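Engineer: Below you'll find the structures, each written out as structure tokens.
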Structure I
Amino acid sequence: MNDLTLAQRDMRHGYLSGAGGILASSLAWGAAAATAWFVSPAQSVWVLFIGGMLIHPVGILICKVLGARGGHDKANPLGAVAIASTFWLIFSLPLAYVASLQRLEWFFPAMLLIIAGRYLIFATIYGMRLYWALGFTLAAAAIALVYLNAAPLIGAITGSAIELVFAIVAFVLRTRWKSQVSA
């Protein structure tokens, strides 16, 4: 598979244009927000770390439940790009954790920035400008949260809400794109 457009189409088909993963990520952020509210902000850091590890399998499950295969063609070169961006995300996590040790309020903005960078890569993987908007929205939210010295609960709610809105938009765009492709 050499053509970028075909590779992006394969990724869109296999992963519902990434909508399942965005929704799974929103759920992880929501779990962290609930933990910050009902347990403690410090525990919410660990909930987001653990929930983050579950985003991919939960996203795949969402894709399969909604009728997608939850994977891409083995020959698709964008699969390697997705894996590389996963390693970049994992390598960045210690920075967010160290930030939280300095000031707990910095953890969620740091995570928003890390995830924003990954979504910018998804703009190429899926061939969708939606991911540029999502990445820049998360980055702007991170900056605003730091500027406002927002509590961890607000940071977690912000991440969950932004991703929920973009998941809905991604599902809508996916439906429109699929109808155009099959027409």
Structure II
Amino acid sequence: MLGLKLATDPRWVNIVESNIEEILTDHAWCEQKAATNAISIIVNNSEKPELVSDMIKLAQEEMEHFEQVHELIKSRGLELGRERKDSYVNELARFMKKDGSRDQALVDRLLFSAMIEARSCERFRTLSLNIKDEALASFYHDLMVSEAGHYTLFLKYAKTYGNKVDVEKRWKEWIDFESEVIQRYGKEETIHG
């Protein structure tokens, strides 16, 4: 369903398990950034009421996920560390087209968002299937389902607003680009690292 070309090596989970505090902190900030992304889409597309309504719900859900991860951190006697840089997301951001119409820019922003959600969903699946901590396995399974919904929502809106864009062709370009980028990751205890 996700269409990603490369799956995460399950051995990445061994790296994650070596530093649970780091993965949880990174994950919390990923959720906050996802909420901020949804709000940014609202700010730049306020004339699209259906999109605004769905992005409001998505931002709220992402902040609920942030809260859930924060509560998990606290329940384990850990601390939410400082915000982390996400090099994977920054590389994807450079691939977004900056020229063209507002609708073309929106389509690319939605595809960028869909790509991040797809990879996050895939990473959460890998965690849910391979992590030894049963509570975390269950937690990441539930979040995997949610991320899949976000992925499909962003793709739906890309197709909705992609009148002058070959969305399927552009999505394939995103898939191809992401498969090159992800090869440099999977070596750190971060969601995309």
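Any read-out appearing in this document is the output of simple, stated calculations on the displayed coordinates, not a laboratory observation. Please read these numbers as outputs of a predicted model, since none were measured by experiment. Cβ atoms are built from the backbone, for glycine too; each structure is taken alone.
Engineer: Figure out for me which of the structures I, II the number 16.9 belongs to, where mean count of other Cβ atoms within 10 Å over residues 13-20 was derived from the coordinates. All intermediate terms of the calculation are to be shown ahead of the outcome.
Structural biologist: On the way: I: 24.9; II: 16.9.
Value 16.9 for mean count of other Cβ atoms within 10 Å over residues 13-20 corresponds to II out of I, II.
Engineer: Can I ask one more? Check the numbers for distance in nm of label points 7 Å out along Cα→Cβ at positions 125 and 157 across I, II and tell me which is largest. Walk me through the numbers on the way to the answer.
Structural biologist: Values: I: 3.0; II: 2.3.
Ranking I, II on distance in nm of label points 7 Å out along Cα→Cβ at positions 125 and 157, first place is I.
Engineer: Cα extents along the principal axes in Å computed as 49, 31, 27: which structure among I, II? Can you show the working numbers first?
Structural biologist: Working: I: 50, 26, 26; II: 49, 31, 27.
That value comes from structure II.
Engineer: State the single structure among I, II that was used to calculate Rg/Rh (Cα atoms, Kirkwood Rh), for residues 53-100 alone, giving 1.10.
Structural biologist: On the way: I: 1.10; II: 1.14.
Going through each structure in turn, the value belongs to I.
Engineer: While we're on this one: Computing helix-only ellipticity at 222 nm (-39500 (n - 2.57) for each DSSP H run of 4 or more, over all residues; to 500) gives -24500 for which of I, II? Working shown, then result.
Structural biologist: Details: I: -28500; II: -24500.
Matching structure: II.
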